[in-house]
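Engineer: What follows is a group of structures, each given as structure tokens.
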Structure P
Amino acid sequence: MQSNFILKPTIFQLKFSVTILCVEYIKNYQTLATSSKRKVVLDLIEAAFDSIQPQNVIHKNVSRNKDQLKIKEHTTNLDNFQRVFLLGFGKGSAQISSILESLLASFLYEGYVIDVTPKTFAKCQFTLGTHPLPSQANIDFTENVIEKFEHLTENDLVIIVTCGGGSVMLEKPYTLSLAQMIEVNKALLHSAADIHQINSVRKHLDIVKGGGLAKIIYPATVINLIFSDVPGNDLASIASGPTVKDPTSRQDAQSVLEKYNLKDQLGLKDSDFVESPKDDKYFAKIENLLILSNLTALEAMQQKAKQLGYQAQVYSDRFKDNANIAGKKLLELTPPSTILLVGGETSLKVEGSGQGGRNQQLVLASLPQLKEGTIIASFDSDGWDNTEAAGAIADQTTLKKAKDKDLDPQKFQQENNSLAFFKSVGDAILTGRLPSNVSDLMIVAKI
């Protein structure tokens, strides 16, 4: 059994005026809420989404009083710097950077932001990037950032917004072409490698990852606001740790590729791998501040369950397993009359040609173990489980609908075609892309 590694964050009550709206994130909520128990689970999902939205997170963690910028417990005097820059990359970084741009006001000199969702800025240059695979737009953005930041001085301050997906969007290959990097990313994403292994490879094929950005920005001061999508919140893995000293080596990266039989398949040479910066001087003036993780969402769901009169137990914030067996394990771990809440990231080796994501696959694979009165849901916190669906919800009625439509869940599972299955039975969770990402969230309700 996986142990529960829960780190309780401190809550900071900070000041600046923000209007927080109550939003229904699940577009097909009414269609999915076919029973009172389903409605409970859907309300927990809504609470999770609401707790991680940028305006709510920044309101809790960031404030400015004249020239004093406070981020969590870290206070910076903006007047101490000649120029203040803003850099944002990853899914959700645009919305967060937009709020920070307004907050910094005249103190902001200029900024650069890349995201998959368009956003208009007053001072920042915005680039529409791609994910989960890199593109020329991503590389061009990164090259521009390097050109702008490689000549900064001790009198400059760079405020960074690092979000999930940043590994792909902040991309400057060491030797490989874009086509080769796309093949590397495809191979890694379709392997059974976890995010730590995937990012250990990315860090040694790229010059901005694994502390590479810190070396480029040196000797400027850096405050990095990190929004974690990595289970366990290892700062060196989130977006491949561009401002964090990297504990891995070129050999570690090659070992991962060899483990999954990818090095020869991809035609990579030893000279394609770069060693990440190890000199402490590059990291001496960097503050890496964890602003958001899936703990925020887990605690919001737990509190919502309590309000609704149910007992909810947080099992883990760093759950890892194969998507094809994870649901079964979570069903077995959930006591009667309890809601089990889980954060983490499953792995999935794609062998079929269908469409879907690991959250939908987890729910699909758990259907044979579903008993009367039990509900399971798994969803990606940014609303996009590798497809237009954020995830899926299922109970006994899901199986009944599948039987009525003559659908074989096992066949869809084998073909990695979970999206088609859940759209057919009407149990795909649809939100559209959302501007925050804290990995995957799972719920099992025996209520």
Structure Q
Amino acid sequence: MGTTGGMADFPKMAEVRQQYPASPPLNLPVLLNRQFAEMNALSGITPGMKVAVGVGSRGIANLREIVHVVLDALRAAGASPFIVPAMGSHGGATPEGQESTLAEYGITRETMEVPIASSMEVRSIGKTAGGLDIPFSAAALEASGIVVVNRIKPHTDFRGSLGSGLQKMLAIGLGKHAGASSAHREASRFGHEAVIRERAKAILAAAPVLWGVAILEDQNHQTADVRVVPAAHIPEEEDGLFARASSLMPRLPLEEIDLLIVDRIGKEISGTGMDTNVINRDILEYSTSLRPDSSIKPHIFRIFVRELTEATKGNGIGIGLADFTTSRAVRALDLRYTYVNAITSLGLLPAKIPIHFESDREVLENAISSLAAPSPAALRIVRIADTLNLSRLLVSEAGLESLDKQAHLSIAGGLQPVEFDREGNLRRFPA
């Protein structure tokens, strides 16, 4: 498709690369099977024993291979494993939707060679200190053993010493829609971390959890490590793994950004479509003030989200954290999926629809106008593919002058004008 050139006064941009150290390649079957042997993780397996393997709804590197290795090890020990989608209300809170979500990551009955028990039915496994039931997957409770597989990383809904991981998957993921809704409602009063820890402790005491498989990823979204954690040690070991995962988070290399262009958001990228740890916007509130808040780094004054990913299936949660979007992104929204996600989590802001226009050109014209800058040339503009992939960015000239002086940053090529296609949309972010 041809181009109609750039936009008057829009600053030129150059490619910036963040060259984080690459994690050494891992032989995942060897790594996992060695840990299974060292910990006698399979010693309690009896012939024909039913084992439920909880698998979530995130775009985790090598997830399909890791799950397959776990299933193979269980089968080799004589178990009859099956998969339980451990994703709370994701997939529209329906069995079909949750199984479809797993299929997006290559995890199906055929590829894994096991049944998938996607029922949303739950049973109470205990009560909180406040007397609330703790819902837990009825399908998982039909098994004699439970294993959970999840990535450890800072959460997008709250800050603390715990985030996404094994305990959250037990407390919320395997709680299905009922458990996720209950936990989020309680967290609105007592805080997410306290609620997750309390519920996970009760589940570990009452359910036949065998062990968890904790996955760590580096700044390049590659597998940095995989750890098998016995059930009894999950709370304490996850604390250390969380600290390590936090140190591996990618960051934007500017302290202030006038306009951040995010090409795509989606549930496989982040639970909030775009990672709040990257954009520094809270799911409960954020400010559109043009006066910088020195306590928040980076401070981003305006965010423009261009599109939803195909894999998110219309779940546009997180779009409300943007100030501007395109009308095509709004048309791609599946409001049912998006609203179920928002109401279950009680984070309504991420489901709100921002100001939108038909073309990227119109959005950018209005976004720049809203910044009240003396000249577009003075604006620090950054463009990224998504918040999961920050190794390559496009940065305006004023932004280049504000880059943190860090050894892992380099500028690839010179400043280039921004071009649009015939519809007035930006060219695809460089692969």
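Engineer: If FRET efficiency 1/(1 + (r/R0)^6) of positions 277 and 381 (r between Cβ atoms, R0 = 30 Å, to 0.05) is computed to be 0.90, which of P, Q is the source?
Structural biologist: Details: P: 0.45; Q: 0.90.
Of the structures listed, the value fits Q.
Engineer: Comparing P, Q, where is relative contact order in percent (Cα under 8 Å, 6 or more apart) highest?
Structural biologist: Q
Engineer: Rank structures P, Q by distance in nm of label points 7 Å out along Cα→Cβ at positions 61 and 269 and report only the one at the top, that is, the highest. Display every interim value, and only then the final one.
Structural biologist: Values: P: 4.2; Q: 1.8.
Comparing P, Q, the top value of distance in nm of label points 7 Å out along Cα→Cβ at positions 61 and 269 belongs to P.
Engineer: I've got another one for you. If helix-only ellipticity at 222 nm (-39500 (n - 2.57) for each DSSP H run of 4 or more, over all residues; to 500) comes out at -8000 when worked out from the coordinates, which of P, Q was used? Please report the intermediate quantities before stating the final value.
Structural biologist: Values: P: -10000; Q: -8000.
Of the structures listed, the value fits Q.
Only the coordinates and a few stated rules stand behind these numbers; no lab work does. Here the structure is a predicted model, which is why all the values come from computation and not from measurement. Cβ atoms are built from the backbone, for glycine too; each structure is taken alone.
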